[in-house]
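Next up, some structures in structure tokens.
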Structure 1
């Protein structure tokens, strides 16, 4: 065997080992997620609600969200919770977002002043009114990006805890009650992430899911089952090990005191949600502060996903570059013993199986193709392995979807099962590699591109 053949053989072996390790982690995550959901189900949803309900400020950052903003606020007004306020943060929208909120909820201009505890761009108008017993506030400011407008919201928040919620999202009536439960049980909890699901195809009536079906579009359906693997798989597993590195910006609860202590959201990163969580880990570990950052599966948020490949490309490019920025900024987590499993496990996972995955898998596949072309490998073996890998990942993914549907008591039809099947194969055979190409090419012109809101086409709820 020549040197070139030996090198190709080693690369092929490493590539297959990488895929097997990744697939094993996927299976382990789904199994742990299933055990967790079963444990929740055994409680019969009869978990006692603590009496010490913390007051919560709900922050709704908005940029050109006139299509969905009213329905989102209406869902917040139906929450089964006593003490909370709603703060809508308009970041210089170019559409009628602010005017629509003022007119719909009859908000009146206020002379309220906001102290700039965390630096952010100035606001120019505050409107507010008590609606159905809930204080609704609209703050308008010049455009500064999502991180900047959230910092303004933290400054304006009246309560010790704040909840970040995307302006295209809908909450179930018990979502807020459920996401604060870990805080009520453990005073050391400083942040809680909720479960985010794709809202297209879902109808919510009086705070409860009244109709559910998977979207017909392949792009949307693929994302729906992808979210299941993420939120009901890896995040539950990492939560068991107290090593979650991300709380979704679409639905996350934070203790205001700690966020203020670390200087709020980073306005120069594309992954402001992940950056904040990593910064909280960094701050607490370096200062020997007992803390927990956890995940609550019973707190559900329905959020719109990109409906076209163009919008999906924009979103995943932003996510990938944000991941790169965060891992690069906090690389010391990898070597610091004080970070425990956060660095030794979670950071390693995101580094090797999220950030490097597009490069490793694309190069590995290219090497396999080259080996087959020059007859240094058998086409039958590699094609069989690849199809087996796709079938395995698809089966685990479908299992994750069925777990979620069962334990959330969502009625699915045989048509939905057919959608899951074809969307899963579409994801692993085609979409997976398309998004790898998007991630790899996202670095082209990276330093010259402006970091701004990632707008996608919205539809009415």
Structure 2
């Protein structure tokens, strides 16, 4: 270090010491003195020291009974799915959007897809992508941020709509009866943990091989051996996916019918809209931290190596609501995701920004806006559900909305959730809607070159 840099560094260190400040006795006295010791404070203290449930004590009574579960516009859906203890909400939601089409096509009273089938291929393909990413980064040090990010979580249950599209386009889908759920598809944590251990072991081995001068051909032969183990683990826990199946079902009229000799891809193509692709179904995002009317792409956020990345169009909430309402009025459900844990009354199945009044309970201010919550990691999308309903006022402006959830019929309001338009503004993040429901400004914005975002971006 030259003398100039040394002096500069010393000055910075000295100044930081000057301006840094410990809590002094005077500070402590002031802070202690700020606590009111009146009867109301004492009463709250008595309650909270004897009851650990802050949420229950903050429930805003003024809202109870004020929000109902009736909707002027509602997509014709039937039946509630259950993802149990798995992170497959994005897959359930993507399939729930298509489920009414299948029921209509085959005249069914009820229907569900095999989430287990597609989950098998999702984890298998994510494993391959992880190993390919490791091979591609063997020239980087182990503590490189990209390498670290890959090893932090090789595979997981989570995802968004493009992952469903990628996997279904490649492997197809099957009815639930063809490949039912298993104990591990409904409770994924232990299986995924062991697969990740195997992948980390394999990824580390691939890096060592590269450092020892092995060629890409050798690395990919080793990759194939690792994938054989992953396939075995998935097959033992989930069952082996069918390559061909026969599906027998009973329609509403009581007729027993049969689809014989079908492949999963054939079934997928027959039940999926002809224009079902990222060219027509657009992921919309409300992210106030970034420029609106721009497209963004999350680098390497996909499951299949050859698949599409996560791409979205960032729009103001009002534009998103307008498109969503058009879709609902046309009886088309949508993939949507939000921060479901915020201001959610699980008993009533209602979400509203004022559902829990922590400010009154604790005598403090909690007033961050959506942008601040995102940037400070206080809020972000945590769950995907199917957007199916909207209630409007006399001027046809949205008042509240409805989700079809995938937590079973006993959760929320018979499996559905109602959220106010105010909650939409604060905690909704994205939905997938057909581009025919977008206005011209949004259509033009789709033509912009996507801004590239790293996979560790704060929103994801």
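The table below gives the values:
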quantity: Structure (1, 2) behind the derived value 13.6 of mean projected area of the Cα convex hull in nm², for residues 56-199 alone; calculated: 2
quantity: Identity of the structure behind 16.9 (criterion: mean count of other Cβ atoms within 10 Å over residues 24-31, calculated), options 1, 2; calculated: 1
quantity: Distance in nm of label points 7 Å out along Cα→Cβ at positions 120 and 432 - structure with the largest value, from 1, 2; calculated: 1
quantity: Source structure (of 1, 2) for Cα Rg over 2.2 N^0.38 Å, for residues 184-415 alone, computed value 1.14; calculated: 1
quantity: Value 16.8, calculated as mean count of other Cβ atoms within 10 Å over residues 256-263, assigned to which of 1, 2; calculated: 1
quantity: Origin of the value 0.15, where FRET efficiency 1/(1 + (r/R0)^6) of positions 32 and 320 (r between Cβ atoms, R0 = 35 Å, to 0.05) was derived from one of 1, 2; calculated: 2
quantity: Of the structures 1, 2, the one that 31.0 was derived from, the read-out being mean projected area of the Cα convex hull in nm²; calculated: 2
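Here, each number is a calculation from the coordinates, and none is a lab measurement. None of these values were measured; they are calculated from a predicted model. Cβ atoms are built from the backbone, for glycine too; each structure is taken alone.
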